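What follows is a group of structures, each given as structure tokens.
The numbers here are math on the coordinates, done by the rules we state, and not lab data. Since the model is a prediction, treat every value here as computed from it, not as a measurement. Cβ atoms are built from the backbone, for glycine too; each structure is taken alone.
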Structure 1
Amino acid sequence: MTEEKKPLNFVEKIIESDLKSGKITTSQTRFPPEPNGYLHIGHAKSICLNFGLAKKYGGTCNLRFDDTNPEKEDIEYVGSIKEDVKWLGFEWDGDVRYTSDYFQQLYDWAVYLIKEGKAYVCDLSADEMREYRGNLKQPGKDSPNKFRSVEENLTLFEKMRKGEFADGTCSLRVKIDMAHPNMQMRDPVIYRIKNMPHHQTGDTWSIYPSYDYAHGQSDAIEGITHSICTLEFVEHRPLYEWFIENLPVPATPHQYEFSRLNINYTVTSKRKLKQLVDEGVVDGWDDPRLPTISGMRRRGYTPKSIRDFIDSTGVTKVDGVVDVSQLEFAVREDLNENAPRAMCVMNPLKVTLTNYDIDKTEEMSAPVHPQREELGSRVLPFTQTLYIDKADFQEEGNKKYKRLVLGKRVRLRNAYIIEADKAIKNDQGEIIEVRARIIENTVGKNPEDGIKAKGVIHWVSATQNVDCEVNLYDRLFTDEAPDAGDKDFMDCINPQSLQTLTGCKAEINLANPEEELPYQFEREGYFFLDKCLDKVSDVATDKLVFNRTISLRDTWGK
């Protein structure tokens, strides 16, 4: 049976048409993030699209940092972005590129526009410029400086470059049309004064180009054939094309727009994510509750699960909201197939087997993965004293309770069936120990007396185990649209988004867990080894900390 061929998305159709017609001989795309924060799931869609197109059509994809605003940028973000792209499974063509690599060329082209009478230095303040700009119903009006001579504009622009003016004193604008129905075309600013150092160019520049001016020209310099942006840039496309038409650029790229990735119960605004970090609501940009790629990585999401999710959302021109359960489904699917199994008791309750020798230890065999024999088996030490989860024992049960009850039987996973005889309590009436008996000859088979166990529970040896801490993560917001309308997203924080359990007991095989490898803690969910840093000193510790990646089943819809 042949695999069903997936329909082409609209960008793929365009590229195939361009290749067939001979308009292009190879595709060239780029991923152009701003280094002003960590990448999030929305950026992952752009990464998968741009790098995926390059791979599919035998082209190349550049990684180019849109570093035109040093006020908000940081070299830390540059490093994290490069790491995220690689972690997702992609490799950029050649060296990493920066818009700042082209600052001199962009400046020279700005001088060209001035000489052509198409750009001028404007003295209006930001507030005055907004007033002059008009609105959708009213045309704007020309700046008093619009008709300065070419010579005066060249002199002023050179002074701007040399840092002779204070920030906000003036700017360079292009002459288009202050009555244009597209607000982006009303004499937009292409250079602003920022007397501050840049993380790549140092103190070389006191002026920096705008995104709209720099982006298309950087595409042209790199020979980009398909410049793919999200839908909010539709109104910017005429300006993108105006620059290409009015400058002596070496190539003529074209901009295409697709719908951005919006997910419910999530915010992806960098400003809002930064607020969550700065106000200590979360533990840094890589907090496992954030939709940042580094946060999802720390939580235990896999590159494949994210790529599969992105693939399932499609590439369209229609905005919409994807249910976060679709992402969680992709994560569960991948982890269910690939995560090795282990046992961890979150809330330990001691069980003493009264008919089992105190000095005896048996080695129970359990599969590393029940559906993947090639991964082999693991050994579980079985001793007289064990730990089970407190939730797995009751003195009295009912028909729905399929765990350990006084006078009833339960199977310990991959081991004996046991029967509970007595509950030991402390002075406060809390159960602190269960006395039970093994049913002989029941490892891997049912008891000879025909009385079967009610259910199966997990366990670990009380004398041969690993102490660990477990972080139970949940959705960060209780509202499915936390930043919609007039809402303050900070009012929608889920107070139960993180619960930390200490004193957990994991099977001895997790004494040296593999990093970057999620585990399924049987009956509990999927878990991932945290980076284990002391939160005060940020120094690595020997303490084992596991983050819950996701529960075994979706419980939010219930």
Structure 2
Amino acid sequence: MLQSLNIRNVALIERLTIPFERGLHTLTGETGAGKSIIVDAVNLVLGGRGDRGLIRTGTDRAAVEAEFSTDRPEALRWLAEQEIDAPDGQITLYREITASGRSTCRVCGVPVPLTALRELSALLMDVHGQHENQFLLDERYHLQVLDGTGDEAHQRLLRETEEACEAFLGCHRRWSHLVRENEQKQARMAELERSLEELRQAKLRPGEEEKLREERERNRHAGKIDAALREAREELTGEPDAALGRIRAAAECLDAIAPLGENYRALAGRIRSAFFELEEAGYELARLMDSGAFDPNRAEAVESRLELIARLERRYGADIPAVLAEQQRMEEELDRLTSMDSELASLAAQDRQLLQHYRSLARELTASRERLAARFEQGMVEQLRDLGMERTEFRAAFAPKPEKPHLPRPTGDDEVSFLISPNPGEPLKPLAKIASGGELSRLMLALKNLEARRGGVDCMVFDEIDTGISGRIAQAVAEKMANIARDRQVLCVTHLPQLAAMADVQLLVEKTTAEGRTQTHVRTLDMAERAEEVARMLGGAEGSGDSALQHARHLIEAAEELKAAQRGKA
């Protein structure tokens, strides 16, 4: 349940902390006092739209923190999956928005994305806004409402049908793409074979282009290279004054005095080693001169090869590795196209099998929905009877099946619309055509009452669900709300004195002005203050003064007796 709500700089609220208890809470107050601001703050911390218009004038950010206590397995499992610690089921949700449009979300102090905040909050609280009745007028949501009344077996069947639909559609898309590809297969295969033949004949090798460029550069400077090699060899080995001869003579001079000292012998050895090294360099120069002779045929072959490589790179890739990778890809594509007939046959068989599986699940889902619809219709009629719509007929009508089956849908093959007949003798008609505002409010309350019976979240918020309701029906609505609050924490913004009198906790929303600024405050009323507030709410219809106060006390006493009787039956 919700334990407290801490609001800072939201609309007319500067700082406000509201404690909550179990049971039915009503928020009452004059029109414009700021009751809707409390609901806006709740929606914000639950992950609703962070409208910058909510930020209090003169400030740059607004923040709301909600503290919950829960033992719901789904919520605790979600926290465990996110590795968020919540000792004893104590959960704190925090949301902050700034004037620049930034939004910060935290769960138990841990930063989380907005989507994660919404996932968790949906397991903790259900908010029914004052305009939510209108969704009942949109038949697109009726199937969702009916499915929501199903048990775990029905929910599992819904998930299995959705998964079967996704599996079929994924396979069907691949099969359709392959069919279109197969229609152009022959032309594509001929194109691939021409390209691959060109690449196979080229026989490109990694690193080849770099070596050819180096060779071309040498060919361009062949004369300069040959002259340098010849001159170097002549300096090293030519006669009569070549370097090798003079170095050998130097070694021989030292050999003559080598017996006279170790240092002479060592130096002679070093010079002789240099002689042998330079003599080998001379042989290498000779080999380079022999092998480096300019060959015009070879030079032309190098240029032709480089031109071929450049042409292939322009067509297939930035360099030889990229061209070879593209060649490999084309080889694989050609292999796949060659075996496409067998792949098509396999996918077609898989497509039929997945469609058959989906249709089987969809039929099971339809049968489950038909059973749900019978129970749902009965439950709605019973709830509406208690809400003053004793003779109303309610039907969850299934649309006729089309002659030609449509493609699988995640929600199955059914279309459902809610029909009512508020008056005996009148035919059943769609809600959108005949339901009044008061009837819509009671229909929604009947739905919420059925939800409370099935379980669900620990806390439910109703923002003026009593729209269009008055008189004896107001008392019926109040009793229904008290019934929901027996097992749930309920927060209700209301203008009905009967509903305010039924509260376990009554919160008064007030607006004050100080130092030129308007602020909204909320306080919990004691029994005497409750009677005065209910009397104010009665004032417009019941008169004023002592009679209104006496009537208010009577309403509160009667409400307490009713709740005591309900607890006794439980």
| request: Match the computed value 0.05 of FRET efficiency 1/(1 + (r/R0)^6) of positions 43 and 307 (r between Cβ atoms, R0 = 41 Å, to 0.05) to one of the structures 1, 2, and report its label. | output: 2
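Taking 22 as the value of relative contact order in percent (Cα under 8 Å, 6 or more apart) derived from one of the structures shown (1, 2), identify that structure.
For relative contact order in percent (Cα under 8 Å, 6 or more apart), the value 22 is produced by structure 2.
Identify which of structures 1, 2 gives the largest calculated value of volume of the Cα convex hull per residue in Å³, for residues 59-266 alone. Working shown, then result.
Working: 1: 149; 2: 550.
When volume of the Cα convex hull per residue in Å³, for residues 59-266 alone is computed for each of 1, 2, structure 2 gives the biggest number.
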| helix-only ellipticity at 222 nm (-39500 (n - 2.57) for each DSSP H run of 4 or more, over all residues; to 500) from the coordinates reads -7500; which among 1, 2 | 1
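Assuming 30.7, 104 is Rg and Dmax of the Cα atoms in Å as calculated from a single structure, say which of 1, 2 it is. Working shown, then result.
Details: 1: 30.7, 104; 2: 44.2, 145.
For Rg and Dmax of the Cα atoms in Å, the value 30.7, 104 is produced by structure 1.
Of the structures labelled 1, 2, one was used to calculate distance in nm of label points 7 Å out along Cα→Cβ at positions 35 and 235, giving 10.6. Name it.
Values: 1: 3.0; 2: 10.6.
Among 1, 2, the structure yielding 10.6 for distance in nm of label points 7 Å out along Cα→Cβ at positions 35 and 235 is 2.
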| query | Can you say which of 1, 2 returns 0.95 when FRET efficiency 1/(1 + (r/R0)^6) of positions 115 and 211 (r between Cβ atoms, R0 = 41 Å, to 0.05) is computed? | reply | 1
